[in-house]
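Scrolling down, you'll hit the structures one after another.
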Structure P
Amino acid sequence: MIGSVQGGGSGPTVGVNHGTVAGTILAGNATGLADVVLDPSLIPLELGLTVDDEPVGGFTGRGWLVEKIDVRIAQVAARPVGGYVLVEAEAGLGKSALATYLAFSPTRRWPAHFSRQSTSPEAARANLAAQITYVHTPADSPDRSGGLPGNYTDPAWFAQRLMTIQAQRRARGEVSPLVILIDGLDEAPTPSAGEVAFGLPRTLPPGVVVVATTRPGHPLPLGARVERIDVTGQANLDDLREHVTFRARSDRALTGQLAATQVTPEAFTRGLLAAAGGVWIYALLVMDQVRDGDLRADRLDALPAGLAGYYSQNLRRIRELNPDRWDGVVLPLLGTLAAVTEPVTSTTLALWSGNLPLGPVQDVLDGPLRPFLAHTREDREAADPTGWYRLRHQSLRDFLTGRETGHEDHTVVQQSARCAHATRQAHARILACITPAPDQADLRRWDDASSYALAHLTYHAAAAGELDRLGLDPGFLLWTPLPSLLRTRNTVTDLQARRAIAARELMGSINALARDEQLRWLHVWAVKYRSTALAAACAARFPPDAPHADGAIWRGAPHTQLHGHTRWVSAVGTWTRPDGTTLLVTAGDDEVVRLWDPHTLH
């Protein structure tokens, strides 16, 4: 691979020869850095950390953990290669608040990606690459003004970009670590065995440290330094006590409710800590309910144990208070909130929940569901000044998608299962709303679909069980991003649709092809892979006199890209185990030798 040249249909073409950048050529429309950056400025507001003009002025505690993280960063940065520092904790222990504090701390300001912004590996890497470039390259650097190459979604490109920027920093005499922050490593699509979530490099350049938060039970990068938050640990309990005490004395609305029920801040803190059991999101939700008058401060002893029980109890209460709206408004709305993957307006929620009247939807959002939602308002001149809504915490999405199957209380399990059914229905409604309508020729104009559809339609189709149908639509296959299609194809059961998706995979990148060429090559690969339904659908779109393939002499199996090396692969071979099985062996310029099982490709 030494001396080869990589380039897409537009953007920079980079020649590599022993790691030396040969040149940058711009051709056509390139994706710019600003196009892929995800603005995190609203996250402190969503998490309730903003006080006056200070984004994280409401963050308290965790000083002991921040010190440990800084020590771990220094240790990893001193090693011959970079590495990962992970903060591991169960759901609801304040991992996102900690990550937000680190991202907005004036002394850090690390490039950061939050999974609540996007769980797409391609979007995450592009977001980080753009931020790293802005932060760690001089203002007059061509890297800041140039566009991204056509292959910028490739994990290997991100690894190379990271290596190049760090080498430039070292050449300028910068010895401080290059730190990257990721919140919610566990929320990324499950990586292949041995790989890192979000397609991050397994091996990082010297001086590069990734600080990430994650739940337990998920694959960890090899050699990662892990700091764990114990829900019942004294440090966690002390931090939570400090935060509750701070809120009980400084939040005027909360102190007013305490005074109205003759509960002292000290008694409120003791009662809430006993109910929360060290789970921060539980305590935060209860404080907001008390603050808003939805829960009396002298009734904390009636709260159930655990987040699942708490959510179940509140949904039962909402149903009892809104019996006429539960089935027609509240439940469809909950399902839609669980299904959407980014903040949406109340107008959109009303439409996607079944074209409901906006008034009742707004009443529910700003009424009984208010404590469980993150709400950011727009200015009065905006098209929808009511703002944007999303679920406040991933633990509620877990409940609404039916993941509480092992709970000891069967009523909690039943409630979660009913909500999961509503969520599946919501996926189907959303899919119908964001799918372009067919034209007079019964063809869908996929290029007219919204940006939300481009990013998430394949996910909704898979969740709704509709990917089998869409997988036979040539326009859909050529329009939807290939990585998202491959991540969801395990939901496809129809043989013809599976072959159609495999044919699209074999095409690889199509950015450099004109639309008619894309369709022609999809037709050829459909014939090669015996996807007769897709081949016929492609041929039906050809002009009457256009040639088409009736057959192909090809007995190969689909190829795939093996991601793992962070630099060029310089040698490929095989090795036979003592048991007679054969492994593929690759060696790269990253000084790593990898063994691959040819059957699983892991």
Structure Q
Amino acid sequence: MHPVIDQVTRRITERSRASRQDYLGRMEALKAQSPHRSTLSCGNLAHGFAACGPSDKNTLKFMNQANVAIVSAYNDMLSAHHPYHGFPDIIREAARGMGSVAQFAGGTPAMCDGVTQGQPGMELSLFSRDVIAMSTAVALSHNMFDATLLLGICDKIVPGLLIGSLSFGYLPTVLVPAGPMPSGLPNKEKQRIRQLYAEGRIGRDELLEAESKSYHSPGTCTFYGTANSNQLLVEVMGLHLPGAAFVNPGTPLRDQLTRAATEQVIRLSRPNGGKLGLGDMVDEKAIVNALVALLVTGGSTNHTIHWIAIARAAGILIDWNDYAELSAVVPSMTRIYPNGQEDINAFHEAGGTPFLIRELLDGGYLHDDVQTVMGAGLEAYTRMPSLENEELVWSPAPEASLRPEVLSSASRPFAADGGLKVLEGNLGRGVIKVSAVAPEHHRVEAPAVVFNDQNDLKEAFESGALDRDCVVVVRYQGPKANGMPELHKLTPYLGVLQDRGFRVALVTDGRMSGASGKVPAAIHVYPEALDGGPLARVRDGDVVRVDAGNGELQVLLEEQELAAREVRVPDLALRHQGYGRELFGWMRRSASSPEEGAGFFWNHDA
């Protein structure tokens, strides 16, 4: 094991000792009462299986067979979740084949950040994670279940499902992916057309045609944003079946993996002799493995928030220093858009997650002494699934990457580090991902151009006011101000400025998309402007330094001058009404900092 990874893991374990012991004690007490159907009255149980057929009712009358809860984020609009429409029937059939039952326990909301980018709905996006967690808990609260299957893929959905399920961490749980859509328009071409549109050189019709060729069928979007980062991290944690993350939907292999996931979670259930639940598997070492996987693949910056929240749900306390120390020693092993030009399908074809896990194990970058849904250790996760005579089999990952320009080895990485840095200074504390940023742009020092609303940047760009070296400060975008929306809509404009030869960077207390790319962006900066953060005191023309190499986020002013400036908070009332935003005021008011997970389930002393 790499000494720094071992050291960070030990520090997390010590930091989390009290909260982790408390969590495990609560789960052990709940486990001792299971199967919970035995505690239900006859009236309770009759309600619980009233809609079942006679065979399933007979099974559920006794406690010696498993009842599997299906919790799904299916909906028709999200391409990633559309394939889940047919999964419950596959799961029920597979469960009956094992002498067990599967019930659709509940659905969770699933919004698409691709639809809501730059729209009012994006201001509900971050908080949808915790709504999903609560709805997962409601689904599982009926005490009818011995095991759980979680059907979800995208941005806030997998973190929300995990947070909710960890409250029932005594139950064995398997996440069931649906897979990415086939490759569409090449990412380089999509990026080119977006920038042409931002410059006004093509119209809406041409842009829509290109976007429709990029996002064209059921399945997850194929770039390496938050959704595909979710899938890779969960698989490295051993919560998927091996190699399941990136098998395309609507294929025989995909369906067989869903059947196998059902059969495996039943084997793990207490009626079948299982001893371990989700809370046992999501331990300190599994969390560190997930962070390593995030960093070596240049994954979504959103997970500097979400995986903190997931860890807290299991009683584990991590912070950005843990990410930064790991990032400094793990190699960068992938080039998947936006960190390269190829997509997640190319990564899977190159050897995918099984090849990656084997390389990381051999290099001492992953803990192998973990519990997974396949048993102890990660050896099973170095194998790729396929069908032979309609039977599901696993074979070792290829000895060498089949696409070395997409997936490298640990011994010959694309870069020596993971490219995630913590920034700190008199403007606060934030993070920056530089895995897709050219080295010459890792340090930008330029006059600030300040916006309180992301929509104002477009007008400034079109007027030519940004045609110069500048640090664009977009503030009042934090959780308490407006729900911390992603600001991916700004990316084409900033990219054009950089391509014109200007030195440009973004500083914000909001988020960037999981697909943030070539422009340096100091994000998740806190204290946020609405919470008294120094971003509220920056003015146009102030010189701001964003230095990823030295971890600096500074405005070049004397401390006394910055502190003495009057703060004029903009009227945010219009950002708190309409499109359901008025229902989320209590979440905005009680949100924790990004480094604490930007949620409200745990206070600052949790």
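Brief remarks follow.
- Of structures P, Q, the largest value of mean count of other Cβ atoms within 10 Å over residues 349-356 belongs to Q.
- Source structure of the calculated read-out (P(r) over Cα pairs in 10 Å bins from 0, in percent, 3, 14, 24, 25, 19, 10, 3, 1, 0) within P, Q: P.
- When distance in nm of label points 7 Å out along Cα→Cβ at positions 285 and 517 is computed for each of P, Q, the largest belongs to: P
- Computed over structures P, Q, mean count of other Cβ atoms within 10 Å over residues 309-316 reaches its largest value in Q.
- Ranked by relative contact order in percent (Cα under 8 Å, 6 or more apart), structures P, Q are topped by Q, which has the highest value.
- Origin of the value -10500, where helix-only ellipticity at 222 nm (-39500 (n - 2.57) for each DSSP H run of 4 or more, over all residues; to 500) was derived from one of P, Q: Q
Values quoted throughout were computed directly from the atomic coordinates according to the rules given, and no laboratory measurement underlies them. Remember, it's a predicted structure, so these values are computed and weren't measured experimentally. Cβ atoms are built from the backbone, for glycine too; each structure is taken alone.
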